[in-house]
Structure 1
Amino acid sequence: MTHLLAALLLLQAASPAPAEIRTITVSITDAEGRAPDSLTPEEVAVLENGVAREISSVERDTRPLSVAILIDSSEEIQSVYRLYLIDAVSSLIAKLPDGAHYSLWTTGDRPRKIVDITDDKGAAVKALQRVVPAGGNTMLDALVEASKELKKREGERTAVFVITARTIDFSNRDRYRAVDEASKNADLFLFVAFEEGTAPFESRTDYDYVIDKLAKLSGGRFERPISALGAKTAVLKVGADLQSPWRVRYATLPEIKERRIEVQISRPGLKVRVGPNRTTSGS
């Protein structure tokens, strides 16, 4: 009996750990930025640290969306603010998914919330028209302050959308601190940074670092139109990522400490974006 018990214990110890179901959220679009109407598990492949994993389900992420929209209102761009940026922001808000909430922030002089979190799509234009562009750009500080509020929106998809020029940076935070703090607060970061403004080389380097890092960490996007004239087109293109993304569930091993994820789509014409290590256990 003792030998039998020992054999059973050895067999138990040698048995592989039960699989864990993890979920990864990805953006899947065609060349025009539109999401497909449907996908099957057979069309999706998840590679975790180079190993193909079994897909258990693929479905649209229907959680409510809350997005903080940041717009550069520094003095340098006062000539284009009313000409192009108000229209770009109002067009973005008009195309938010049904039931979405948004807050609106300006970054000139200091971070300032001009519309509290709401689903009223008509509130933005009135608030933006009352803004008088002034001061330098505090985009790095506004990223952190706006994203902190999103962190409180438990159970929702959260995103930060930034529309900025390359104006002189007046932020108190440096680029490293801004990325470190903001990245912990929201799921997705999207940027449109048009090439206007007199920011010195160091400020431009800060902008590029923050935009590139936060977009890559979150699986987000950025566009760099030459001028504010192209802001609306770029905003609507990047804003397509705010439509319902996809949640892919796959089976893996629970003891893996670091997970490098790659997602592939077999259907021609579709592109997929995912931030590294953006997986969660369970449903």
Structure 2
Amino acid sequence: MKIGFLFPGQGSQSVGMGKDLYDEHEEARDIYKRVKNITGVDVADISFNGSEDILNQTKNTQLCILTMSLAMLAVLEKKGIKAEASAGLSLGEYSALIYSKALDFEQGVKLVQKRGEYMQELVPDGEWLMAAILGMNEEQVQEVCKRVTAGFVVPANFNTVGQIVISGEKQAVEQAEQIANELGAKKVRILKTAGPFHTIKLTQASIALRKKLEKVEFHDFKTPVVKNIDGMIYTSADDIKDILARHIISPVRFDKSIKTMLDMGIDEFIEVGPGKTLSGFVKRMKG
């Protein structure tokens, strides 16, 4: 059996996530304390007791999801459960990088804190939405976006077979929803995100993150990580800083990431973080 870890990203959060883990495992409590000491943010309080509105603020969401994922990793490590490879959806790639030892725990936490702040604050004025289109392939979703006349909208996350997320201006996404339904989409679901993520609209956030990344030292990978930007395994030739800076303005190719892991012979996937969305993506990819 070859195990792969999958780390979820923004949109998987819910109030109360990680509470059982925190209550039952000292290792998990230690992670929450470490993150609080590093960031000054009481992640446990926001995750367990905060209102949905507070948790759904990007600067809080990303840090809370990362912390829960790292807490779960600590518990898995205690149980002797290790992965042959890992991948993360958007934000989740940072959890994978920390797991692989390519990124130090403290540096990774600080980076995600800044990433969340930049992605919340350095967004152009306007109303933004992301929505998952179910039951359409890549070409069909591209066609939906091309037909939109109400504003900016593009495919942003290629999650799995028959599920692609679009991102853009609120009116444009709403028009895309209508067009997709007319063209035979099974369903269109609005996501719990707060910006035009993985589009050029986050260029200023990407520039700010790039400056922060320049000060970070990355290390050799102890285990392979499959990257979002192209669904391929990181190699020593990759410029990780450039990839992570481009990451937030580039589409997520999680479908290709899953295929790469399946091709590696990974046959047992463990979702390390809130929700079970990524496990569902794997099932769709397996057919």
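If distance in nm of label points 7 Å out along Cα→Cβ at positions 51 and 75 comes out at 6.0 when worked out from the coordinates, which of 1, 2 was used? The read-out was computed on structure 1. Given a value of 31 for relative contact order in percent (Cα under 8 Å, 6 or more apart), calculated from one of 1, 2, which structure does it belong to? Only structure 1 yields this read-out. Structures compared: 1, 2; top value of Cα Rg over 2.2 N^0.38 Å, for residues 35-122 alone, i.e. the largest, recorded for 1. The maximum of mean projected area of the Cα convex hull in nm² over structures 1, 2, that is, the highest value, falls on 1.
1, 2: which one has FRET efficiency 1/(1 + (r/R0)^6) of positions 131 and 187 (r between Cβ atoms, R0 = 30 Å, to 0.05), as calculated, at 1.00? Going through each structure in turn, the value belongs to 2.
Among the shown structures 1, 2, from which was the value 13.6 of Kirkwood radius over Cα pairs in Å, for residues 107-194 alone calculated? Comparing all candidates, it corresponds to 2. In this comparison of 1, 2, the computed figure -14500 for helix-only ellipticity at 222 nm (-39500 (n - 2.57) for each DSSP H run of 4 or more, over all residues; to 500) is attributed to 2.
Just so you know, all these numbers are worked out from the coordinates, no wet-lab data involved. Being a predicted model, the structure only gives us computed values, none of them experimental. Cβ atoms are built from the backbone, for glycine too; each structure is taken alone.
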